[in-house]
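Bear in mind these aren't lab numbers, they're just calculated from the coordinates by the rules spelled out. All values derive from a computational prediction rather than experimental measurement.
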Structure 1
Amino acid sequence: MENIALEYRRFGEPDVVLQAESVVPAARLAGHLRVRMLFAPVNASDLIPITGAYRHRTPLPAVAGYEGIGVVTDAPAGFAHLLGRRVLPLRGEGTWQRVVDCPAEYAVPVPAEMDSLLAARAYINPLAAQMMLTRYSPRGKTVLLTAAGSDCAILLGQWALNAGALAVYGIHRSPIHADRLAAMGIIPIAQDDAAAVREAAVRAEVTYDATGGSLAEAILSVMPEKGIFVCYGLLSGQTFRQRQALPRVEWFHIRNYLDALDAPAWQAQFMQIWPKLRASRYSDAALFPLAEWRAALGAYREAGRLSKPMLAMEG
């Protein structure tokens, strides 16, 4: 079976260094599943390593992509019940390819009632949102989100309200997000409305920040001292300085918690995610055949984007 994979052999801009490589898969490793991929989304977490931001832990050559969904075509005897079933082939090879091998115990079976385009996005953003809300509880608190139109933030906002947050404010850059956020119960705030941003930050007892830079500094300068500022991304491309000891700043990187999850704990996380994800509003998917991956990257970068670019591996 021939495989086509989006590989990079040096670091740089994804449009430049990614190449579609045609290869014959090696023999399946013991204890691994072989999965024929269906769909894989485009996330910031997929693109950032390609630039070399994490070069100390990104051996080359590498296949891009961290999540997606596919069908099991080969399995060890102990996992033969997964043959023909849809799984999330996680924590193995890069997912931006047509054939993926992954450790069988960490492959996540997809419930029959889950739509494939939704299930393909059940890892990076839902798991991060779930873990942050568990570690930094919003119950009984006023919550502030930055990059509120992003997939992770819209889940954070909805699930924070479900977990008992008093109110959730969402800072967004594009006005196209305002109505959508309001429909989810998230109070929209335009990022360029400095007075409104300040007013929300003064009330915020928990901030979940994906932006960093000057916006993070502006929020930290007026947040209550008893508050918690959780940074889980730097979409602005800039870090920030904390000019006073409080509020407390916490850095959340999902990779720091994965090693603590053995296989049963890992599977239990998804048992919690599936019903919450089905009941949530989420971005629609915009499909791009694998051969049109550059167009998918371009769509990901569009300002005010409302849909998630998704690579269709069989297209």
Structure 2
Amino acid sequence: MRFFRAKGTLYWLLAFFATFTFLSGCSETKKTDERAGTEEKTVKTIRIGYQKNGPLVILKSLGTLEKSLEKQGVSVEWKEFQAGPALVEALNAGTIDFGRTGDSPPIFAQAAGAPFVYIAAGKPKFNGSAILVKDDSPIKSVKDLKGKTVGFAKGSSSHYLLIKGLEKAGLSYTDIKPAFLAPGDGRVAFEKGNIDAWVVWDPFTSAAEIGSGARMLVNGEGLTTDRDFFLASTTFAKEHAKIIDLILDEVKHSLEWANSHHDELVEMLAPILKIDEPSLEVAVKRRVYGVDEINGEIIQEQQEIADTFFKLGIIPKEIKVTDAMNK
């Protein structure tokens, strides 16, 4: 059966995370975790934050996590978010326990002092992350973006991709006029010609290429790995290690399925994302789904993003990403 980011941003950061108050939302009783030698608590419901264009929607659609957790007496509550920053805000406000974002939202959250931990990383997906212009645009290279208006989601992986692309072309972030736009608004602005270039990720990239006459100036290759990250609230990760392991196992299985069932995956995602199947086919074929254990190389990737944002005044303080790693 088929399944389916110059200065002045300190104010933004403080406002963005002003509502962060960590509250434990789980109904718990104590239970011994013999493996870790610590006290693990049981939980009745796990609240998972997801984005329709992210890998967790695959797990949700397949329904396998619910079946596995049911044996533990645990139910799943799925909560949808339009973007990673909002998901991280919810994670740290205590309205979700676990979720997935791109690489940049956790940097902003950590800079704001939000309590969360990295659990695992996704595979690189730089091929589908790009700086786009209209096919008939006189802009032929990233260097031509000087003085132009560029749309992208603030605090997203595209924010970092733009910075690195400009840097490689000998330009600085202050050489362009930023237009902070979520993907949906970005596409409208792009199609109407209200922005000169648009930085976004798949499947919005492929949909723009096929349906909006977009031309790729560069993708993320050599600029960023553009990984996903799976995150949990600090308390939840500490108190529910076994549940976290079980969730990760099911995430891995669902992404293995995605890599070997492209046709079914496209059919599943099309009605969810409301994106045509040809665009989705391009997107899924240039991406490898999967989960990587966080290692020194991945930590270095994240630290470079954090250092870059601090240097440009996009975040208010230096951070060490290792401080937010699950221990």
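General remarks:
- Identity of the structure behind 19.7, 65 (criterion: Rg and Dmax of the Cα atoms in Å, calculated), options 1, 2: 2
- When helix-only ellipticity at 222 nm (-39500 (n - 2.57) for each DSSP H run of 4 or more, over all residues; to 500) is computed across structures 1, 2, the figure -12000 traces back to 2.
- Parent structure of the calculated result -0.82, -0.87, -0.90, -1.04, given that log10 I(q)/I(0) by the Debye sum over Cα atoms at q = 0.23, 0.25, 0.26, 0.31 Å⁻¹, for residues 240-279 alone is the read-out and 1, 2 the choices: 1
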